[in-house]
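Just so it is clear, none of the values below were taken in a lab; they were calculated from the coordinates. Please read all numbers here as calculations on a predicted model, not as lab measurements. Cβ atoms are built from the backbone, for glycine too; each structure is taken alone.
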Structure P
């Protein structure tokens, strides 16, 4: 499964950014037809707004992807200690190049697995996970590890695909995206996600737009 995920993101590395940012006509059409026109750019803006501009603590970004949404935010966070991790070396190399291009020298970029994070318990003030949990093959471990490395009172900030909100998006995910390795079942519903978060976090903000969920939660 992990090899399939690596291969899928290697194949998509040249279209990944255009698809998410809707920078091309075909990507805008794809989002309109299969994702109900949900604007990933706007969701990313809202998600990143949960992080104060003057944040000076320790942040873990997993998966960093290509950093297409985060590079500008990180450029304004020179007092923060930012660690970016991704399982895909292809995505990580693009992120590194993007950081270099913006003159960002204070971000540490690592290849690694969210299910086995190479960090001590309660290491980070914020754990950010954008568009990751629908791809992680072992979501139970991913939730456990992101919780483990987050400090008590720290913020867990995330956005990802949620099933049961759009029939056409569910069809796309199950028949194409999951089979190609970009997404990995099982997928959370709104109800199951809230249950997962409830025991360990206080939910500060929680929104569903189309088949996407984004939220900010505080570790109890």
Structure Q
């Protein structure tokens, strides 16, 4: 079984959904980031940037265990390992990688900043209600969702007519569009894609994994202290 080091966040969902889609058996190890468990030496040996998710595969590429950190790298590793969700031609793999890196370099960080300044910073002690930051990240996320909507106007999925790890990478963050103060009224293709993925049983299973463990960071002062002041 693959060991999944996980917390129920959009980055964590990427890997739980991928494992479910690929039919890989896994064992979940919760890493409570609000309690600071990501700084434990044992976890840092697997994920030196003190971020989850991470995995340990006891059957690595040379038959020996291998650990992998960074969600995009994990998705690529699992797709190569199984031969699933990565396309079947080099052109398809190029498209998958374009949209995967678009997510890890753009959508994820920008949506994360939008969440921070729109939901969390105003509730910190002292409050940090910063109109410029709120407007900046709200607008950038809107721009990125516009990019997705235009892509999905001519393609069923982000990399083309096939479902891939690029879709899995983007879905978790995009599914939280309301918390980023976005609208789908002018993005029908993005809405269609969000709904289609949300109906997939593996996406549903990966999304609800340990959902009850997560606290509301907007009101959890102890978690704020760990996450935002370290």
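Computed values, structure above
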{"read-out": "At a computed 26 (relative contact order in percent (Cα under 8 Å, 6 or more apart)), which of P, Q", "value": "Q"}
{"read-out": "Mean count of other Cβ atoms within 10 Å over residues 47-54 - highest-scoring structure of P, Q", "value": "Q"}
{"read-out": "Which of P, Q leads on FRET efficiency 1/(1 + (r/R0)^6) of positions 63 and 151 (r between Cβ atoms, R0 = 30 Å, to 0.05), largest value", "value": "P"}
{"read-out": "Source structure (of P, Q) for Kirkwood radius over Cα pairs in Å, computed value 18.3", "value": "Q"}
{"read-out": "Origin of the derived value -14500 (helix-only ellipticity at 222 nm (-39500 (n - 2.57) for each DSSP H run of 4 or more, over all residues; to 500); candidates P, Q)", "value": "Q"}
